[in-house]
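Given below, in the form of structure tokens, are the structures.
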Structure 1
Amino acid sequence: MKATALLLLATAVCAAAQEPAADSYLEDEARKDAAKKVLSEKLDADLAERAKTCADTNRFFVAKGVLADRAKGTVEVDAFTTGTQPGSICEFYFITLNSGHDYEAVFQTFAFASDLAKAFEFLGVPAGRPVDYPKMRFWSAGERVAATASVDGAPARPLGAFAADAASGATLDAQAFVYVGGTRLADGSLDVDSQGPGSIVPDYNEPQTLFDIPAKAPQSVVYTKTVVSTNAAFEAFLPAVVTFAPEKRAAPLSARRVADDAVVFDPKGFLYYRSDAPGAEAPTAVPPAVFVQDLSKRVRDEKRDVYLSFQWTPDTTLGALKNAATLLQSLDKDGTGVRVDAPPAGFPYYQFILPDEEWRDREKRLSQPCELRFAKGEDGAVAATLVAIAENWEGESLKPTLVPEEIPLPSPDALPALLKEKTPRQLPVVLVFAPSDMTWSDLAPWLSPVLADYPGIRMFLD
């Protein structure tokens, strides 16, 4: 940093520190704006300088606050400290200028998330996928990326070192990150730059972010569990550089860690389709033990993160499907390298057939979504009944009287409109009750058309 810029920045920060505590909010914001202006002007000067020194466009990608170097395999992002102090809740390691979450973040940048995305594209790193809960995608997917930060010229530390576990105080030095790349809006822009919390690197699974962590960490579960560590005891607006280094995977490993595979279950077993063998002969159905061995080998020997798209054949019985789903659930965990992805069109998320058994009892439910009850006659015809359950609150009772209304359904065509009419508060849930010997072909005409509006479907087997 040039001496003049350092002097101006120091003056701005010191002035903020010396003002009396009674200063108004507007005066405080004015001092922050002055400090940011100094940093922004420095980045403009650096950009002009980099345009000269990094003119080799085969090696470098340059944007304001961003420098990608193919020779080094790194992306450097100019940043500054937020001043959030140790012990404060930390939800973000790194945010954009438009975020508004500087009170719970460690670093902030003038750079656009879209320029960071261009830098990773320049390095040949493909965008992955952030979580998308409405689409039942509970894992973020992306290539692994190491991240470090250097503050005011000090030696770089792992980005995770600036956060700590709230219970133990241990820093998160080993925290890994995945490049999910954000989501493109209808106009082609990146959501991170205009929507959501302006997240570049969060410490929970954020749907609108550039990076994520390779673990299941919903905000509702992990909130308050991570705090700013003592390594981040900085005043605000100190210059910093955050450096990202995508994982280098040497041959014979695949160039990509993410494997978007598919598995189909049928009465004969599991058919495992590998994404990097699209022209291969259709796989043979194998028993559960062999499928698990094949999957484990791919994770272990090929060092892949395997994302499974799961579906099943029409002749699969519900009882057999529940067994298959139970097996997948045992694999679909942190640390296994196996993640069940969002379901294909026309299929529910695999855990639909593994519901909380307490929900069978209407008295134990917190709400009363519609029930859809199936039976099969001796002639093979499927009979369906929709049960709408009204809650009748009388007097000062702490619990309502439940009043069920049974509505026989003449055909699948009648179901969508009735669900819309009878579902309370537009809950995206339907509770299905069916015999375990029914097949998916018996129920698919009824369920597949309503999955988009009711992705939280749950099925109980008789």
Structure 2
Amino acid sequence: MRRKITEELLKWKQEDQGCTALLVEGARRVGKSYIVEEFGKEYYKSCILIDFMAAGPQIRQLFEDYLDDLDSFFSRLSLIFRTELIERDTLIIFDEVQMYPRARAAIKYLVKDGRYDYIETGSLLSIRKNIQGIVIPSEEKHIRLNPMDFEEYLWARNDNVTMNIIRSCFEKRKPLGQIAHREIMKRFREYLLIGGMPQVVETFNRTNDFLKAEETKRMIIDLYRDDIAKYAEGYQEKVMAIFDEIPFSLSRHEISFKLSSISDKARMREYEKAFFWLNDSRICNMCYLSTDPNIGLNMNAERLRFKPYVADTGLLVSMIFDENGLADRQIYEKILSDKLEVNLGIVIENVVAQMLTASGRRLFYYSSYDTADKENRMEIDFLIRKRNVTSRHNIVPVEVKSTTHYKTISLKKFTRKFQSYSAEPIIIHAGDYMVRDGIECFPVYMTQLV
């Protein structure tokens, strides 16, 4: 499947010329191993993938015995994999490198040697046990692979036209028209239901059956639960409780995640590591409260006040409509035809968070509740920085609406209060492109372009 990260891998290969190793991180099942191995096969004369999930003692012994004798290290590696190593034209992949931290530490010496290129893949890369006893190599460049965005999903569905039309209308700031908008929204609802996990998309491509895709999603959710039970040592129950609570927290439109929904006795200091684990696993996209929405959003973020979104909206749909372990076919059909009488606001908000993350945005929101002054009561779903930073007005307030009937009160309050920071606000909604009350409203499928 075609992924945008391939262009970044190629840029790294051409520009760095072996001076750095590339670390591709992301959640389990987002396609890290597949895309990196395909890149190696296409752009190098030879490629070796070492899977540290399955690597036996013979492989591990190389890192124990031969790092001070790289000629012997490489000759034995070539023999084990029966692959010729070609100087400056071989890619060596350390897959799931978090399972063997010593291999990650070895990158320092391997890059310095300079004969071959190295890409690492992994998840949970900051967890203490996965970096214990090693010095993180400064020769590493990090890149994140997310679930497939809407454009990548369209490519996988053999559609290379729709996104070009969307992009053209976005650039010209003009609506697509009722017929085209209705058709694209149907495709987008399909994306909401299937999601962007490559294995699920492949299942749907092969079977054209939502329930078959649902079974694959359920397998991935179970895999995540197994990972929590296996790797969240000491706080498995806390991580699992948070993960299970996310759909309900989103549905309540809470200002931030409330631990009281898990237990009246829960305290943030007891759950802080659990949230860190979920964030590091990339299972969730964390959106932090910004108390002073200026250009330094990260500097003014409340680290203990946040909203967790599920990293893949298709998985969230399965978690929301899960009955007896499998969503019902009728639910899929009604959502696809926009005839399900249920508020899909949390699904739309989650997919916007997913698409902003995929486009390289960090997630922040703003909320203020003042009992004495209603002018100071507002909640803004997302704050993003303008693509081209200027001397003032760099923060774009973004409101997400799942329908075409809504008010713009919070946006107007925000722009009045933060007029020196705020750029023109935008709304992401279910309708076609329009301007309402002086505010640009973009269809949800344009999110990754804003």
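Rule-based calculations on the coordinates, nothing more; no lab input. Note that this is a predicted model, so its numbers are computed, not measured. Cβ atoms are built from the backbone, for glycine too; each structure is taken alone.
By the measure distance in nm of label points 7 Å out along Cα→Cβ at positions 78 and 406, tell me the structure among 1, 2 with the highest figure.
1
Computing distance in nm of label points 7 Å out along Cα→Cβ at positions 158 and 390 for each of 1, 2, which one ends up highest?
The structure with the largest value is 1.
I have -7000 for helix-only ellipticity at 222 nm (-39500 (n - 2.57) for each DSSP H run of 4 or more, over all residues; to 500), calculated from one of the structures 1, 2. Which structure is it?
This figure was derived from 1.
Suppose you compute Cα Rg over 2.2 N^0.38 Å for every structure in 1, 2: which one lands on 1.19?
This value belongs to structure 1.
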